[in-house]
Structure P
Amino acid sequence: MSWLRSFLRPHRTIPMTPWTGNGRWDLSAKRVAILFFGLTIFGFGDALLVNSLTGNAPWTVLSQGISSHTGLSIGEATFLVSAVVLFFWWPLGERPGFGTLSNIAIIAIAIQFGVSNFPEANSYAIGIVYDFLGVALVGAGSALYITCGLGPGPRDGLMTSLHNLTGIRVGRIRLAIEATAFVIGWLLGGRVGVGTAIFALFIGQSVAIALGVVSRFTSK
């Protein structure tokens, strides 16, 4: 099993791949296809957490809370939240790329499709399986769209912009952003539970492992 442990070793940096672009609008058919695929499975992973009925990812807690008070679907609420976050980029000097705009649209569509079409977990144990599968898909999707190099997602861009403006560590800023979204969503009635904890505990490792797998498949 040592080969498997080596293969799944987390990657600590963003690897350069054959599909990594030279800029946020450096488009090709292959690069765009990989971007769209990554964002789609990211959204499907988030949808599995919703349908696990054990607790959502922090930002989906917020989207579900907004949905419960507005009549918007969870996909529409996700799109709205991402668009509002993007709005705060401009005074901070950040600008979106093709990947940023695609992130807003495709993840919202994929979450809504998944929530509407994936069966809800019919037991707590199945819900936990959904949670871990969802975390794995979000990690894999993140690795694919990040390595395209077509611009950060709205939340990532807000994080790095605030870091550049204030000098506060990235980890602390990200924690503050995630905590704010989580608390507002919880107060609005978004579902919080063990699935939320599983996501918070394992998503970083999931992304790191997925980046490692991508690096090993694409290294020469």
Structure Q
Amino acid sequence: MSFIAPAILAENADQYKEKIEAMQGFATRIHIDLSDGEFAPTFTITDNELWWLPEMQADIHAMVARPSEHVQALVAKKPHMIIFHAEVQEDLSQIFQYVRQAGIKAGLALQRPTVPTEIRPLIEMADHVMIFSGDLGHHGGTASLMQLEKVRLIKAIRPTVEIGWDGGVTLENAFSLSQGGVDVLDVGGTIAKSADPAETYAKLVSEINKHGVI
């Protein structure tokens, strides 16, 4: 079964509060984007400004150059999961160990050029591997469905790992992505820019749960 996780990208605390509240009443799992202005070109809210409603399960997507400088603050927030990028220059193995010892899931994000077989040890440690098909720090990217080939490669390394997708999820491709093996579809612009986010969320849920063939 696949899940829809609305993605939240905010530049300041007021904007963040508005976006969180816009998801109230229908979003049970959310995807929060953090950006340090270095690994990703934009600045978002800081680690300390993070919060979410009690009924929400929060996955934090940390687009940061140095996870070691953020992991303690993020763990202290007690999210469902923290996702770091495979492309950082730090050793993520100890970071993952620290996160998992706190009872939090460790996620690994792969940008388009990153080949799963080249980072096998990290995939073997991860609870979740997110295929990143978007533009760092921005909503409204394009979903390159060719990246779905990574699902097979990731599952060959760790068959039970949860697979996520971030970037360009729409009503037109959500079914194809879920049928392609994606467990969690992180949806940014399609929901955030909708005139009725709750209705769009419901339509996306309907899409990934429909029966049929691609």
Structure R
Amino acid sequence: MKTLDDKKERISAKKKPIRLLIADDHSVVREGLVSLVKRKSDIVIVAEASNGREAVDLWKQHSPDVTLVDLRMPELDGMGAIKEIREVDPNASILVLTTYDGDEDIYCAIKAGAKAYLLKDTARDALVDTVRRVYAGETYLPPPIAAKLAERVSGAALSPREMEVLQRMATGKSNKEIGAELFISDGTVKTHVSSIFSKLDVVSRTEAIATATRRGLIQL
């Protein structure tokens, strides 16, 4: 007995297939995605990239309908690749597939122009369905991802200076060392640290660094 999905796939097969570019620095992941897509008659992979710079170059060469990118890649990360592709074509359809679920990662990816954000433990059918959604012009965030994005948007963001202080805190630098590097006084550093604690809702440097790492604000 033919299911509704079977009928949809037969109809889709009559149309021009979705041309997909995959960018991920892990060959095992790329191979898995290729294997998955090969089973679908309405999607075809036009190129595979192992880093962000290659992804941009291949995108310019093939002009895919949908680009699937990881966030952490060598040479140029996923965020940088999204921005460069969108500079060429503001309407480029890009889907993020990553292991990182920090609210800052999600926020920055969507702000950069990603149309969807999925984690690598997403079910195969859901991944394929999202590729189709993005191709159709939709924006899609699974409920847990959407909730984290809403939390990030509604919360107080760290200022550029506070981010500079936080990044140096994460390397173990003291207030005096941070002040010397940023050419500000110890008192000003203490003020920034206090503000960071308040915005992250933490009470110690260790907790601040752990929270910032979990949220994707910093990378250790």
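One of P, Q, R was used to compute helix-only ellipticity at 222 nm (-39500 (n - 2.57) for each DSSP H run of 4 or more, over all residues; to 500), and the answer was -24000. Which one was it?
Working: P: -24000; Q: -8000; R: -17000.
The read-out was computed on structure P.
Matching task: 2.2 is the computed value of distance in nm of label points 7 Å out along Cα→Cβ at positions 128 and 168. Pick the structure from P, Q, R.
The correct label is Q.
For distance in nm of label points 7 Å out along Cα→Cβ at positions 144 and 184, find whichever of P, Q, R sits highest and give me its label.
R
To which of P, Q, R does the computed value 20.5, 75 (Rg and Dmax of the Cα atoms in Å) belong?
Working through the options, I get structure R.
Where is relative contact order in percent (Cα under 8 Å, 6 or more apart) largest, in which of P, Q, R?
Evaluating relative contact order in percent (Cα under 8 Å, 6 or more apart) on every structure, the highest lands on P.
No value in this document is a laboratory result; all are computed from the given coordinates. Only a predicted model underlies this, so the values are computations on that prediction, with no experimental measurement involved. Cβ atoms are built from the backbone, for glycine too; each structure is taken alone.
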